[in-house]
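What follows is a set of structures to go through.
Just so you know, all these numbers are worked out from the coordinates, no wet-lab data involved. Values in this document were obtained by computation on a predicted structure and should not be read as measured data. Cβ atoms are built from the backbone, for glycine too; each structure is taken alone.
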Structure 1
């Protein structure tokens, strides 16, 4: 089977969607499937061997310039070669430019208009790339924000078109109302151009069916999977302070502040002895005040000396970090469709405590590796963590169950098995089906 996965680069950030797309493509390649992984916007950054193409289409610089400089929408594509090179895109992306969705409304609307938008030249470049390639059986878009490519690609190639659903609502809900409404209308109007939408969890399939008005017959679920190489449960040293960890982007929607408040409750109200609160993960420049505010509150509480932010970690550093924990919690306000960090913690035998919403109940239900608490409630979170401190045997058993559960339900091999079922088993949908 010849498969093209398009993946949306996130600049200098380790992006869960990029990691997921790369792991899946690598597994399909290892099985002998003729698979390509094509980045758009920017080169991808993963903490595993990167199997994506060196070529970047729909280059982020060109997309931006064509939005704001009308002349560049009409110039020959040859003219764009300088800023379309992956080296130049990577250099600009590495500067940590803010990508707040509130300022990207016009650009998102234009992109969703596809061949009728300001980025029509980029669509043309992509179609010319397809014209030079042997035919693909399946083309997989990375998210619904690129649904405008579905129709043109299908007309050009005749391939079945799939679209992964893995967190678009967070971006769309951050857009100002006029742009958000127009984006939603554009996406819903183009649902007919996609054969099958592929959600990363049962929760998200149900949510997106209503959110984008997708017929249930056009929805499939391919649960997340992780590459387990290097992930192994490790016994914590007995003399180590109790260590609570956070591993995710540092941003309000991921809610490190709620974990910090729960830590205060544990230390000042629940009798937890001096312990550690360790955090790691990408932080965008615009989120530095958010982290500073959390650190300021910890300082006021006399607990800053028990906190450390480790920054962005590579794969080896990530595994060491996770193994240094007694429990992991990312008390996300955002109702998560994924939660890759949860699987990574469990793969190392670390129990998790997560909000009772989104994909977390099904992931913890399948793995048996953690506890759930009332979303947004730091006292409930503190109680759940305290129960694991008080009963270390229970904590170890949850970690062991989680490690087994990830290997049974959430390996990259299981993800690839299901993806192949979806890509090969569903016929071309007709427009009337929507």
Structure 2
């Protein structure tokens, strides 16, 4: 057997293989043996007919095609193992020459896993930032809790700052109703920022059932370029008006929220939660910056199209899932942003490439450091998932399957690599 390598762009390799006519005789005999076992010839038990009769019955071409199939399977494995090639998917096979008593030629085409040369960790400097929670952040949380415990009463008096109004609203630009500028029974708290400055103030003094028309100018920095800096006519009718009564933030308020002895204890609890949240965000920032720098400073072979396409499939699926979790249809989302799936795929190519490079780095370090995940570690992780999926037995069973355990193994392996990288790159002093 002889073979020749041809390297193509995007880390694709072509291997042209030639097997001599003499060597093909063995594969032909193997094919004849297999076919003979499956061929029934009158007067003989299955598999017991003489080869010359089987050959005459089936035809040399069919046997030769079977021989080629056996040869391709065996020789492909030999070449890949001998050359230590890590291919992404099964190679495509193209028959170049197949004729009786002649050399057999075929071509293998496959995408190789890109190799990565990871940079020296000393090139990356990431300083951990101190966690600081200010009192105003605690105050903001307290006010949010206060709003959650508010009481509302329907009133018929003129609207005042702090009331909640349910209104019908229409917006016009040059006397033409703006697309999407008509809202029925919209809820807004008077005095809070909404759409444009001044909207609430124009509703003060109106009673339920009363309407008002007025003009307001949108800020120059407004995200909707159609409206930014333009004067808009508003027509607003108050349908219902509610007076909001907020509980006083004191020790009694703290006690009403749970096992808190006083306001001081509640504030300490909220501070601790904010610190934990800030710590998680800081860790996330560190890891994102660390991985981005690793990608930037490391060297990668070209990424095959199949990897990019597979990663784009994942990104689109994740986006679709996130949209549907909000009880929205993905098709409606695409219509709203005026883009097709193909448009999104083109936009996400850079993101897909970065994600692939991060995956390659993690895989390379895991292999280089010989990180292992034991069955016991996987079992413990499944126990944690069991708490989350206690009401979803089908999801839990999937995690217990072989595919599920492999998924968890990869998650744990990634976690080990990230911790390894953090210990060598993040400066916490």
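On distance in nm of label points 7 Å out along Cα→Cβ at positions 75 and 275, which of the structures labelled 1, 2 is highest?
2
Which structure, out of 1, 2, was helix-only ellipticity at 222 nm (-39500 (n - 2.57) for each DSSP H run of 4 or more, over all residues; to 500) derived from, given a value of -13000?
Label of the source structure: 1.
I have 2, 7, 12, 14, 11, 9, 8, 7, 5, 5, 5, 6, 4, 3, 1, 0, 0, 0 for P(r) over Cα pairs in 5 Å bins from 0, in percent, for residues 107-234 alone, calculated from one of the structures 1, 2. Which structure is it?
Label of the source structure: 2.
1, 2: which one has mean count of other Cβ atoms within 10 Å over residues 123-130, as calculated, at 12.1?
The structure behind it is 2.
Another question, if that's okay. Can you spot which of 1, 2 the value 39, 24, 20 was calculated from, given it is semi-axes √(5λ) of the Cα gyration tensor in Å?
Considering all the candidates, the number was obtained from 1.
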